[in-house]
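Colleague: Some structures are shown below for you to check.
What follows is calculated from the coordinates using simple rules that are stated; it is not laboratory data. Owing to the predicted nature of the structure, the values given are computational and were not obtained by experimental measurement. Cβ atoms are built from the backbone, for glycine too; each structure is taken alone.
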Structure I
Amino acid sequence: MAANVASPSVIAIDVAILVPDQVAEPARTINRALAAGRTDALRLDSTHLPHITLAQQFVERVRFDELWRALDGLLRHAPALPLRVAGVTFEHGTVQFAIDPAADLLRLHDAVIQALEPFEAPGGGPDAFQADGETIRPRDVAWVRNFRSQASCARFRPHVTLGHADRAPDAVPIDFVAKVAAACHLGRFCTCRTVLRQWRLR
């Protein structure tokens, strides 16, 4: 665990699918084009990981061991997920790879949401994020705080965020198998930064 994770008492986390290179590389290529010439753009690189969010929330750092035990029981024997990038979507200025909502992915999302619920910490602000010199936005804090009510279960829309633009670029569908889940410390734009714990899907 990175040293800067240990200072705040509440941490913004993302339990996510880390996508394989066949998805991550096209995601980074599109991201570089979208971010060109912009100093404040969302970046996808070795420390900003392309991912499919399963759940986001604030968790007290002192409860990490409990949380890992709960997620170990859920994810240690979870199957690898055959998934598909259906194409690129554009919504309110955000460009995304849309992921087909496969039944196994939806079931895993529901299970992770339920497993995380007892660990949800009240509050949580910018200091709960991994900043590394980047400014954490109020909307980053609000998104994590409201994820359960506004983006989970019936409102869950699996995707890989690519960046921001005025329109969606072209992309071809990609079939892939997701084999890695992780709990990550969140950064600006709710990007996955430091991997706190990782699971290999079977």
Structure II
Amino acid sequence: MGALRPYDIEAKVEDSQMTGWDKLSDEERRARVQPMLRTLLAERFHLKLHTEMRDTPVYALVQAKRGSKLKQVAKPEELEGEGDTPEKRMKFMRDHPGQAAPGSIMCDASGCRGHAISIDMAIGQIGGSAKADRIVINDTGLTGLFDFSYNISRDADAATPLQQLEDQLGLRFESRKVPIKTYVIDSAERPQAE
């Protein structure tokens, strides 16, 4: 196939498939869009792939020796009813400047704040803040929703981001190898102009 080239892909979801979109959570939206994206890639790029389990280096996020410093909280009323939606989060952030919406993390120059968020939902941002060079999996054993905040210093004399997160959140990154479902590309072609 030669050298890898980046492609910009623009696609529009049919109006009939948008019914109820505003009431869906991010996870439900992804579940609706992913099959459409797979079809688009198969049609335009003739993408053929398969999955297999491969032992993969990861970081397991675990509780530090002295335990988590996260504050467990009850489910906020903003997440009740029809559930969490991007529109609800945007309204909350407009009404509460500088605060993370329930079920989300907000980062700015002063650091990151999570509000009423599960570890599974926060793990991507925490791993990104740590500059983790591999997938981060949740092995904390913590369930429920949590409030927390942290600030990563990039000063030359500061501890590593991994150590700073351990100090501030009571969570540490443990290097492991685990079997992970891996997508293997069998073949793909350059798309033809339409």
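Colleague: For distance in nm of label points 7 Å out along Cα→Cβ at positions 91 and 115, which of the structures I, II scores highest? Walk me through the numbers before you get to the answer.
Modeller: Details: I: 2.4; II: 1.4.
Looking at the calculated values, the largest one is I.
Colleague: Sticking with this one: Have a look at I, II and say which one yields 2.1 for distance in nm of label points 7 Å out along Cα→Cβ at positions 75 and 123, as calculated.
Modeller: Computed on structure II.
Colleague: Right, next: Taking 0.9 as the value of distance in nm of label points 7 Å out along Cα→Cβ at positions 27 and 51 derived from one of the structures shown (I, II), identify that structure.
Modeller: Matching structure: I.
Colleague: If mean projected area of the Cα convex hull in nm² computes to 10.4, which of I, II did it come from? All intermediate terms of the calculation are to be shown ahead of the outcome.
Modeller: Numbers: I: 10.4; II: 15.0.
Considering all the candidates, the number was obtained from I.
Colleague: With FRET efficiency 1/(1 + (r/R0)^6) of positions 35 and 67 (r between Cβ atoms, R0 = 35 Å, to 0.05) as the yardstick, tell me which of I, II scores highest.
Modeller: Once FRET efficiency 1/(1 + (r/R0)^6) of positions 35 and 67 (r between Cβ atoms, R0 = 35 Å, to 0.05) is worked out for each structure, I has the highest.
Colleague: For which of the structures I, II does the calculation of log10 I(q)/I(0) by the Debye sum over Cα atoms at q = 0.13, 0.16, 0.17 Å⁻¹, for residues 107-178 alone return -0.59, -0.87, -0.95?
Modeller: I
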